[in-house]
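Enquirer: Alright, structures below, take your time with them.
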Structure I
Amino acid sequence: MNVEIKGFGLAQADKCVTNQDLMKIVETSDEWIKERTGIEQRYFSTTENTSDLGVRASLLAIEDSGIDSKLIDLIIVATITPDAMMPSTASLIQAKLGLNNQKCLAFDVNAACSGFLIALQNAQAMIQSGFAHNALVVGAETLSKILNFEDRTTCILFGDGAGAVLLSQSARNKTIGHYSRSEGDLEGVLTTDSLMLNPDFKSNLSQSNYLHMKGQAVFRFAVKAMEDAITEICRNEKISLDEIDWIVPHQANKRIIQHVATKLNIDINKFYINLNDYGNTSSASIPIALADMKNKELLRKNQRIIMVGFGAGLTWASTYFVV
């Protein structure tokens, strides 16, 4: 059974935060941030939670697809910053979209910055199995909730936002191929503080939810993971890099992307990069980039696209599809 991405949508958070804005609250500079990351601004949410951003992106993806929302029977949300530990953000999005009174399954996936691609892989498998027909796949984050604004190595990198696609059965002879891997991380390369054990059963435990990152270790892993994911998806799909029109990477750091381009001898202009405007939005970064490309009319019929992500876990993944 063939499947196809039929709609794209993105949602910006409400507050644009420039590098100059961050200079007022943490010791850094616009030049320092741009030189090391390529980021110039990002968006933080002051009024909407993760599900709200996901709903806005979803509505645009549904509209772009031309599919009646009542036909959606699967919602998968990739996020590491859910509205709450439970219920799932996907369940909240289902309710807010008015899709409760029909046969529909909604659940979350936590695979960090690879999450959207792994959610997409699951959605495709569930459609091809006959379980679902039309799947809403969302990457949504409010990372500002877990940033330590006294740590300039992390708070400058991340932003809030959401991206969504509508994946459906298709009569067209199109291929969507996937590659994904994980490697358990016990070294704390990229983590957030966890819920703590409560041996005394007291209710006054104080907890933080801050994100922590070992920057050099992340860089080394990211380059290796991206190289592996791009090489393997090309091998699996029996396609050469020269035949690829666009590579849409997780928008983490421009230096990482440049390093991978050099190692694989790929023209850097083949990578779509918008992290200068959005920062690192984790699981939302790839679907935001796709919708951004669609809005700018950069996605054209029959183009061959590779999406590639990497993140905490450690996880990495790639997806190949034809527009």
Structure II
Amino acid sequence: MIEKYIAGSDVGGTWIRVALSPLTLEKDSIQIKQVKTKKENKYSISSQICQILSELIDESNIKRHQLLGFGLASAGPLDLKKGTSFNSPNLGFKEVPLKEPIEKEFPDIPFYLINDCNAAVLGIHYFEATEEEKDNLVYITMSTGIGGGVICNGYLVLGKDGNAAEIGHSKVAPKSNYKCGCGAYGCWESISSGTAVRKRTLDALKNSESNAEILLELINNDKSKIGAKEVFEAARKGDILSREIIDECVFYNKVGVGLINDHFDCKAIYFGGAMMNDQDLLFVPLQKQFQTESIEFTINKPPELKITQYRSEIGIMGALALVKYKVENNSVVSTYNF
């Protein structure tokens, strides 16, 4: 019997990952390649995906007709019907064609486009969630931006255009002066994402009288070296300004998680993304809040808060899970009709 395979890709503002796996989707059988995201023109991303997928197919000595489907998880917002990413603050162009150029290169392989965080929650569903968690599950990524994916009452929540759960653009501080990459003010992403931490720190260094000696010493007074990583490191060492920035992130993360739980009444929320590398300062106080004083931020029973073991790879795992679920007609993706 000829073995069947599935493929997937995860497209972000920094990295593109492409994976190939047998349909059984066993962890040890998944092959993943990762490259830096090119933004030379609007077709750069699709060209990279096609090239890497072709390499994986050749290296695995399989034929294209053995592929049952290809799932592409991308930073949103997305037009799933048209097959494009549009108005993304992180992909470099107002519109990025994804479906058409990839289908042109692989015309006989079913193609599924999905928001990266919607894919990630499917990855959590397949690889990590307990049976008790599976039907009411949320995933939150905190990295360059903030995004989310939701499974409610056993079904993936997609919305009319496939862009439900764009939680990073929830207005947690509508009177804020911080402008999000989407163009609005007061988005959760504009305050608590890695990009926001850097921007708010640079602004504070210009305008604040708070002590930032430790941070400035850490970067040798070269402000171009400031990123979220440096701010967290300085906060650990007692830098006052950095601590203020992080404390504000934590507060608005509590607001965001509370809103999510009020809206979806979820059993568990899994977190991922690069900012979870600093979980001691960012995740632990959030977890403690919802274990001890959840009523300050949500009326519903609090969810379990966890960190995905797959970290940055959960998006690509979810892209593969989407294809497997579609091939096997799993009811969790019965809402996916694009």
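Enquirer: Can you say which of I, II returns 0.35 when FRET efficiency 1/(1 + (r/R0)^6) of positions 77 and 229 (r between Cβ atoms, R0 = 25 Å, to 0.05) is computed? Show your work: numbers first, answer last.
Expert: Values: I: 0.70; II: 0.35.
For FRET efficiency 1/(1 + (r/R0)^6) of positions 77 and 229 (r between Cβ atoms, R0 = 25 Å, to 0.05), the value 0.35 is produced by structure II.
Enquirer: Out of I, II, choose the structure whose coordinates give distance in nm of label points 7 Å out along Cα→Cβ at positions 29 and 261 equal to 3.9 when calculated. Before the final figure, lay out each step's value.
Expert: Working: I: 2.5; II: 3.9.
Computing distance in nm of label points 7 Å out along Cα→Cβ at positions 29 and 261 on every structure in I, II gives 3.9 only for II.
Enquirer: The value 26 for relative contact order in percent (Cα under 8 Å, 6 or more apart) was derived from one model only; which of I, II is it? Could the numbers behind the result be given before it?
Expert: Working: I: 26; II: 19.
It was calculated from structure I.
Enquirer: From which structure (I, II) was FRET efficiency 1/(1 + (r/R0)^6) of positions 53 and 253 (r between Cβ atoms, R0 = 41 Å, to 0.05) calculated, if the value obtained is 0.70? Spell out each step's value before the answer.
Expert: Details: I: 0.95; II: 0.70.
Traced to structure II.
Enquirer: If you don't mind, there's one more thing I want to ask. I have 0.15 for FRET efficiency 1/(1 + (r/R0)^6) of positions 117 and 237 (r between Cβ atoms, R0 = 25 Å, to 0.05), calculated from one of the structures I, II. Which structure is it?
Expert: Values: I: 0.95; II: 0.15.
Traced to structure II.
Enquirer: Out of I, II, which structure matches 51, 29, 22 when Cα extents along the principal axes in Å, for residues 149-268 alone is calculated? Write out the running numbers ahead of the final one.
Expert: Values: I: 59, 37, 27; II: 51, 29, 22.
The read-out comes from structure II.
Enquirer: Just checking, which of I, II has the largest value of FRET efficiency 1/(1 + (r/R0)^6) of positions 189 and 245 (r between Cβ atoms, R0 = 35 Å, to 0.05)? Kindly include the intermediate steps, with their values, before the conclusion.
Expert: Values: I: 0.60; II: 1.00.
Going through I, II one by one, FRET efficiency 1/(1 + (r/R0)^6) of positions 189 and 245 (r between Cβ atoms, R0 = 35 Å, to 0.05) is largest in II.
A short reminder: the numbers here are calculations on the coordinates, not readings from a lab. Source: prediction; values computed, not measured. Cβ atoms are built from the backbone, for glycine too; each structure is taken alone.
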